[in-house]
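Values in this text are rule-based calculations from the coordinates and carry no lab data. Because the structure is a prediction, the values reported are computed rather than measured. Cβ atoms are built from the backbone, for glycine too; each structure is taken alone.
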Structure P
């Protein structure tokens, strides 16, 4: 079994589930080996890893992030392993079988791989029943050894009750795995060397009673692991919010798909959400200060113009979540919206990830504007950079968040730019804004710098030789119980001294704590 992950830090769940499915359900014995690679590896290196096992069959899980390089990989596997049977599965292949059969695959399997692949290997007739009363447990000793500290995944349910037309899971029946088995798997992973356990359930809290039971269990564990869930913000109830208030700081992460606040776009995408309730619950979660909150927006949904999206973006930005991902509509094979693309004038790339290039409400130029804002967002707020600086500039200029980020993305280069240089560009850009006081601006940038970097000297414009520095250092050393390095303390133009505990990251924000003194 071969998985091609997006990054080394990721691990694959699917290939291990299928490997265990073969062990459990195949009628004849098979030697199964798992190879995990990444899209950043040379194809030749991946092929060598596969060749080492001399396989008769090669099962490959296909996803949107790996689809671009799979044709080349299939061609190379065919060249160096001419007798091996190449079998593709996963959402990219199963929803576009003809393409993959024309580009090197011998077979494409649909359905749940832990059941279909054993049937295929045993040459069973289509539809032959396979008994599967309990879910697969992929967390074998081999899996845990191969995990090697990477992000791990767990599936406690399969399917989604919602109908979002951009999603492949839309409207599928939800099948919940037995809680005793799920809890045993969670314990096994929490005792491994993984740092983050990500639940791949499409909407973890669609069954609130079950979600509460699992949250109670996760919160009761003696573990340093972080648990990541994809949730619907409007489905939190009082019991769940009450539980989450007790969560150890950093134990829980939530990824929340808002997608938009523009009702016509949500309706067109069959996205059901109580936007007011969602906003209320996100604010309640943020007020707890113990949970990392990531929210997603999608640009390119039907009926949403650039002006409409800017309103959605500004409303979301002002929630002050820890991460705000501005994503772009992708027309996935098998999604309802791909079938409706012509109805909405949607143009999109023919190459993975099939991203929108225009529609009846967004032009190519509009999307470029969105891309510039997204670029600045990724290099500032979403990396925890210059947070108080952005708040200060927004406050004194009265500019809207989207407008400011777009202007940053248009004016300041950031691809390959060193952080020190980026800070200099940012200062020069902000200092020209009406209402910005240069001394106050520098103070905010110094404060942010100490909280977001470790062991890096600040750019020259942030430095001073104020005589009070020694006093600040002494106070900091007394509080922290260690000697402070020169780059760990400063005196602001306002006269306030600040110093940073750069040995401890906040588990929620990922920033270092900055202390102040007079």
Structure Q
């Protein structure tokens, strides 16, 4: 085909990709998870006051309840809120834009490996629609997509730097990988491991290209210097989340922890995870497919063969294979099984392997290879179409509980129907509560309250007011057995309690007494016998 035909097809595909990732982004997926609202509200605080929800001016890491949040996504939401207001679409837009930029960068990375524009374009299509990343591009939960952009850009720039012997480009590669470390907390161990893999892969050329790799490491270290200062001042900013999620927290000894890590590592190569069922957390995937499409499997096999043939002669191919082998290392350190978010960078290695498979079949296998590619393209188009129909269709119903949709709708309804001098009372039964050792329920209070209920975001609480006094109790407060003003009362129809030993208790009805004179006006069903209920209270 002519050059004009290539660019026409590339433009059509890019428009289709943009449309698919941006269409109805404020309402699809449904609801607005508490992680999203926490990020959006902190960005709102930065926009309005130059400080986070706690009043800390332009922090590097954002403290939120028991957790710390990475800065890239939150600061990226700030200009979107300025343009579009405090909306769900504004909060989710930066994640989609980062993903679209990562898709373009992946096309160029693919071209560096195969030197064939059609294979590279096919890689961009695979990257754009793969189930592994599709959900993440449409939510503001965590900085998955900016991390992917940073890793791909750093990888691309380093390969170019070695080819051109350019220390300037190499320094930019180091900065790009540092960006990935700021974007998502698992990006920090991932980049550290990838740096070791890079040095091992390019060992034969280190002596002749020492300026390139010195510039790369210098760019990486200098760009992470603010992170080092923040860690020195407050180690919990980088360690608190890992300490809660580490396999070492559940293991009784080191041997048990190592066995758990080994088991989790192997799971990320399980075909069921990769091509069949994927991550069953419906915030991470649809639950109806693997993290990769099934038609990609033969391309991966062909690509692994092609990369192995170049193992000795090509450092970039050695790095690709080492990346495939080591990508689950960070995710294997955490308690969850088959977590597609903490292993999301693996999509780069698997799909780049698939691109090599496409190129090998097209170039090296003649007519047979072209027939195979044609058949896989037809099967792939059907599989991508089915995935998109499910995502924008049945998945929207399946995913509602996972995005706390009913709770968000109930809280939003409450704020929208409050009178000028009324209060929204929210029962502790709305939350999964913890039972203390003294048999009393531990309720989320003060600043922790908003994290679970998305209250400041949905209530559009003014940041200066929240920074000064927390939630304004004349407007919204945790119900503690009494109402001082008329208003609305939100509770759950049953009670969910976690015991200290980790077991779950769920009552058939909520035993909590209603406020005197309460009248039911609205229910938000979640599942059978489990509703959110809103009452008027005099």
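Hey, mean count of other Cβ atoms within 10 Å over residues 163-170 derived from one of P, Q reads 16.9; which structure? Working shown, then result.
Values: P: 19.6; Q: 16.9.
This value belongs to structure Q.
P, Q: which one has mean count of other Cβ atoms within 10 Å over residues 27-34, as calculated, at 20.8? Could you put the intermediate results ahead of the total?
Values: P: 13.2; Q: 20.8.
Label of the source structure: Q.
Taking mean count of other Cβ atoms within 10 Å over residues 475-482 from the coordinates of each of P, Q, which one would give 16.4? Intermediate values should be presented prior to the final figure.
Details: P: 13.9; Q: 16.4.
It must be structure Q, since only it matches.
Suppose you compute helix-only ellipticity at 222 nm (-39500 (n - 2.57) for each DSSP H run of 4 or more, over all residues; to 500) for every structure in P, Q: which one lands on -11500?
Details: P: -11500; Q: -18000.
Comparing all candidates, it corresponds to P.
Thinking of P, Q, which structure, once distance in nm of label points 7 Å out along Cα→Cβ at positions 235 and 291 is computed, gives back 1.3?
This figure was derived from P.
Here relative contact order in percent (Cα under 8 Å, 6 or more apart) has been calculated and equals 9, so which of P, Q was it run on? Let's see the in-between values first.
Numbers: P: 9; Q: 15.
Value 9 for relative contact order in percent (Cα under 8 Å, 6 or more apart) corresponds to P out of P, Q.
Given structures P, Q, which gives the highest value for FRET efficiency 1/(1 + (r/R0)^6) of positions 75 and 195 (r between Cβ atoms, R0 = 35 Å, to 0.05)?
Comparing P, Q by FRET efficiency 1/(1 + (r/R0)^6) of positions 75 and 195 (r between Cβ atoms, R0 = 35 Å, to 0.05), the maximum is at Q.
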